[in-house]
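Read-outs: derived from the displayed coordinates by stated rules, not from any lab. Predicted, not measured: the structure shown is a model, and the values here were computed from it.
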Structure I
Amino acid sequence: MPSLFEQLPDDAKAKLTSYHKEILSLLDYQAITATHMADAAARQLANAVFLRRHAWLRTATITDDVRN
């Protein structure tokens, strides 16, 4: 039994192929965007930890040699 794609006229095959390529391209961009978002979230968390530690060290009553 021939597949549905093989039964389509040539102009419909061309459109379907074009849509398929566009969808694959969008999926690639979505994966890249998700990676960048995860990287940005990790950096933001690291900065928050740094700022919290910095604020704690400034308000703590410990000597300078213990802080380092």
Structure II
Amino acid sequence: MIIWINGTFGVGKTTVSNELHKKLKDSFVYDPEKAGEFIWNNSPDCISWKGDFQDILMCRDFNYQMLKYIQ
């Protein structure tokens, strides 16, 4: 089961995720922002900086594949 928590930056998605993780046995928190940060920090500016990592095709593709893999 995947529980998708969506919302704007800073509203508490990570906090809610961590609280759910404590209560749900065998759960796993996947944070797609970590993939975005990795791409930002390991790619030339012309590839990585678009203002929002969600606008980087590579980031969207990676997160999609990762969710398929861990499902």
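Quick notes on this one:
- Of the structures I, II, the one that 50 was derived from, the read-out being percent of Cα pairs over 17 Å apart: II
- Of the structures I, II, the one that -16000 was derived from, the read-out being helix-only ellipticity at 222 nm (-39500 (n - 2.57) for each DSSP H run of 4 or more, over all residues; to 500): II
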